[in-house]
Structure 1
Amino acid sequence: MAEHELSQAAHDRLAAELDELRTRGRIEMADRIERAREHGDLKENAEYHAAKEEKAKMEQRIGQITNILAESTIVDSSGADTAMSGSIVTLRYEDDDEDEAETYLIGSIEERHDEVDHVVSPKSPLGSQLLGAKVGDTVAYEAPNGELRVVVMTIE
């Protein structure tokens with residue numbers, strides 16, 4: 001299994017972001033650093049230090065995206081009747097009412113779905129137990145305060 005499972009849309013978005021950062025992002029950052037250098041003594045030049053810090057953050061993001069894409073596989077969860085990476089599941093804790101249900105995306109934080117506030121990794125205790133579950137199933141997982149049980153209400 002690959003380290004990261006991504007939808008095609010997330011993979012494409014990350015590839016576009018990487019291309020943007022490697023091209024236009026680096027050029028703009030080099031220009032910003034050059035303009036900041038023109039303001040004099042680099043030891044006391046706050047604009048220069050801020051630009052260098054932003055460049056370091058950008059390079060870190062480039063490395064992060066490069067690693068994600070290199071270690072990823074594309075998954076398609078549409079039409080699946082069992083929970084899998086990329087699925088959006090609605091859960092409620094066993095003792096809670098249905099109106100207390102929460103919706104989760106099983107997958108990478110990089111997926112970014114507008115309708116989902118919570119992301120659960122397929123490798124987490126909850127995520128690993130949800131994989132393969134069907135609507136109506138109750139799954140148990142080990143949490144820091146003991147075992148918790150959730151009921152799968154919907155899978156998209």
Structure 2
Amino acid sequence: MTDHTLAKIESLGLKLPVVPTPIAAYVNCVRTGNLLFLSGGLPIDGDVKILGKVPSACPVEKAVEGARIIILNRLAVIKEAIGSLDKVKQIVTLNGFVNSEPDFTGHPVVVNGASELLVEIFGERGKHSRTALGVAALPLDVAVEINLIVEVAD
């Protein structure tokens with residue numbers, strides 16, 4: 001059976017990374033009923049790491065790229081959990097945290113990298129509620145962290 005969503009991702013010139021190993025005492029994903037609660041993902045894919053305070057140490061454009069990397073690694077987690085991305089019924093909510101300078105107010109721009117990619121991949125099913133916040137620091141000094149709640153088919 002073809003995973004049409006995975007084919008869509010590949011048609012965009014993108015690919016899912018290897019599922020990241022949690023860096024502390026948690027799991028990547030918990031399923032309850034038809035909802036997946038995904039832990040915060042970091043913008044790390046192999047040797048690519050998007051680090052630093054936005055915008056002083058990490059330009060906004062780089063942080064946007066980091067948000068997109070996170071979505072791909074969160075989609076890898078979903079695929080591992082349910083077998084096929086075609087079983088995603090709805091991206092319910094996205095919470096984005098930006099490691100930012102106190103006077104930076106462009107958090108929505110950074111998190112748009114994630115939101116727009118989800119809509120590009122899933123269409124209407126990718127539209128979601130959202131929070132975009134600035135924080136004083138994030139694990140490993142990453143520029144952005146994102147978690148998701150996703151509704152899936154039985």
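Bear in mind that the values in this text are calculations on the coordinates, not laboratory data. It should be emphasised that the depicted structure is a prediction, and the values quoted were computed from it without experimental measurement. Cβ atoms are built from the backbone, for glycine too; each structure is taken alone.
Comparison across structures 1, 2 (criterion: FRET efficiency 1/(1 + (r/R0)^6) of positions 40 and 96 (r between Cβ atoms, R0 = 25 Å, to 0.05)) gives the highest value for 2.
A value of 21.3, 67 for Rg and Dmax of the Cα atoms in Å, calculated from one of 1, 2, originates in structure 1. For distance in nm of label points 7 Å out along Cα→Cβ at positions 104 and 128, the calculated result is 2.0, so let me know which of 1, 2 that is. Attributed to the structure labelled 2.
Given that relative contact order in percent (Cα under 8 Å, 6 or more apart), derived from a single structure, equals 34, which label among 1, 2 identifies that structure?
Working through the options, I get structure 2.
A value of 15.5 for mean count of other Cβ atoms within 10 Å over residues 48-55, calculated from one of 1, 2, originates in structure 1.
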